[in-house]
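Structures for review follow.
What follows draws every value from the coordinates through simple rules; no lab data is involved. In this text the structure is predicted, and so the values were computed from the model without any measurement. Cβ atoms are built from the backbone, for glycine too; each structure is taken alone.
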Structure P
Amino acid sequence: MTRPLLSHILTRKGPDHYHWYHVIFLTRPDHWHLHYPHCGGRSQSPVDIRTENVIRDPRKLAPFLMKGYDSAGDLQMDLENNGHTIQINLQGKGMSITGGGLSNVYMAHQFHFHWGKTDKRGSEHAIDGKYFPMEMHIVHYNRKHKNFSQAVNKKDGLAVLSFFFKVGKNNVNLDPVIKSFPDIPHRDDHTTIKKLFLRKLLPQKLDGYFRYHGSLTTPPCYESVTWSIFYNPISISEKQLQSFRNKVHQNFANETNRDISDDYRPLQPLNQRTVYNSKEYD
């Protein structure tokens, strides 16, 4: 049986699975490349987006067209605590994106979260050195490939839509996820949810975003991701953030509880890459 491993990859339970966890939890991120050579590449993610250096390209970076984002919430979804994040599996729900400067249709595979122990950190990407308390990634794979596992290491294989969170009003659209945390307190716990309409969770305006080519932010760090990082953040209350910080854990049920907070990779050098945007950032 296959299942998503952490935020990005598919693998079988077995030695490779546990070796991956060993690297993530017991090895410093700057040593990941010793086990997974791609992690030492020159097009790694996440990055700090310096807005003064961004190049506008509104003609290419048109709005996205999202198919199935409004209706898939009526379908049963798998909610998973994989020890590194909380992940909602979407494959087979008929959700896809086109436009946005993408070369093809990209099928939704899963989405997951990165968050910090405090409101001053948690996001993987930064804007002009500023972090957000949480970041959500919606992972898609290029439809020209048969499935996610075949696309994951191809240069144009993946497209990730990234959204920051800001502390504000209670977000009822997160309730299906947060209310299920008592069912998935430990690593490898699963449950099912419905009535999660992903489009309602996203900001109303999606025309402003940054674009660059990068990598998975967890090993094997394949440089296969077209990143789209949206300007407008999603609201989340402090109480809801505390549920992420305190109610889900990275350990198995028979181990001492260790929360998942601070599940983000440190910033990586931009090197010679260019970051583009769809409109002026303010």
Structure Q
Amino acid sequence: MRAAYDLTASRIRPGRIVAWTLLFLGGVVMVTPLVFMLSTSLKDASQVYDLRVIPEAPTLDNYIEILTDGRFTRWFLNSVVVAAIVTLSNVFFDSLVGYTLAKFRFRGRYVVFIAILSTLMIPTEMLVLPWYLMASQFGWLDSYWGIMFPGMMTAFGTFLMKQFFEGVPDDFLEAARVDGLNEFTIWWKIAMPLVTPALSALAIFTFLGNWTAFFWPLIVTTSADLYTLPVGLSSFAVEQSIQWEKIMTGASIATLPTLIVFLLLQRYIVRGVMLAGLKG
């Protein structure tokens, strides 16, 4: 008994207590806005400014009204289409470019890579005007393509995929070439399955970034039928009064796809972090 008590006591160290306390406090800080968002979504307009977490008279009327509003359904589908297409485009093109930069030796390869990385240092606000002029010249204003084209490929995704493809053994690729496979098939069937964690991470980051995008869709769209969900929800705040209960209800529903995507792909994120540590 004495030995067991000493072993248990040795595991409870002050540093561990401090670490768990800080993690708990950080978790509370992160979760509190979500709790109040859900709480506000269950209140009517007269209770919005009541700061009690549990509403005095909780109601689902806000959810019924939002879900039966044809505008909200259209905004939700617009966000799904935009986020899904841009995510698929990034996964395909960023991985293809990353594989090329990682596994092919050609003149100017490093110059191309540095040029791609240099775009990360340009603030998004400086790119809005060139994007708008391009969309105007090509007739992409107020269209799905106008919303999507700036994010179809990203420098971050290219950099991420290049780093992971460099860890793929060249022997696997050479063996596939000896068997007569072309380069596209080698990339698709041999290299891509070996970097699944990186692909999953890229998919999550891209989906979340486009699902919550507000600034560019607000600028490039003028008709309400093409609004994405963040832009559409903002319309509840520019009428006669700010309808916080509807905004919070819409935001609560909007978090569901992001949670689903994260829950489906989180194990690949963990694997990606572990593999990155092993590479280091």
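Kindly point out which one of P, Q the value -22500 was derived from, the read-out being helix-only ellipticity at 222 nm (-39500 (n - 2.57) for each DSSP H run of 4 or more, over all residues; to 500). Structure of origin is Q. One of P, Q was used to calculate Rg and Dmax of the Cα atoms in Å, giving 17.5, 54; which? Answer by label: P.
From which structure (P, Q) was semi-axes √(5λ) of the Cα gyration tensor in Å, for residues 115-258 alone calculated, if the value obtained is 39, 19, 13?
Details: P: 25, 21, 16; Q: 39, 19, 13.
Of the options listed, only Q reproduces it.
With distance in nm of label points 7 Å out along Cα→Cβ at positions 75 and 91 derived from the coordinates and found to be 2.7, which of P, Q does the value describe? Before the final figure, lay out the partial values.
Details: P: 1.3; Q: 2.7.
It must be structure Q, since only it matches.
Which of the displayed structures (P, Q) returns the greatest value of distance in nm of label points 7 Å out along Cα→Cβ at positions 51 and 195 on calculation?
Working: P: 3.8; Q: 5.0.
Largest calculated value belongs to Q.
For the read-out FRET efficiency 1/(1 + (r/R0)^6) of positions 235 and 251 (r between Cβ atoms, R0 = 30 Å, to 0.05), a value of 0.50 was computed from one structure; give its label from P, Q. This figure was derived from P.
If mean count of other Cβ atoms within 10 Å over residues 123-130 computes to 10.1, which of P, Q did it come from?
Q
Computing relative contact order in percent (Cα under 8 Å, 6 or more apart) for each of P, Q, which one ends up highest? Working shown, then result.
Details: P: 26; Q: 29.
Between P, Q, the highest calculated value is found for Q.
Of the structures labelled P, Q, one was used to calculate FRET efficiency 1/(1 + (r/R0)^6) of positions 27 and 227 (r between Cβ atoms, R0 = 25 Å, to 0.05), giving 0.15. Name it. It traces back to Q.
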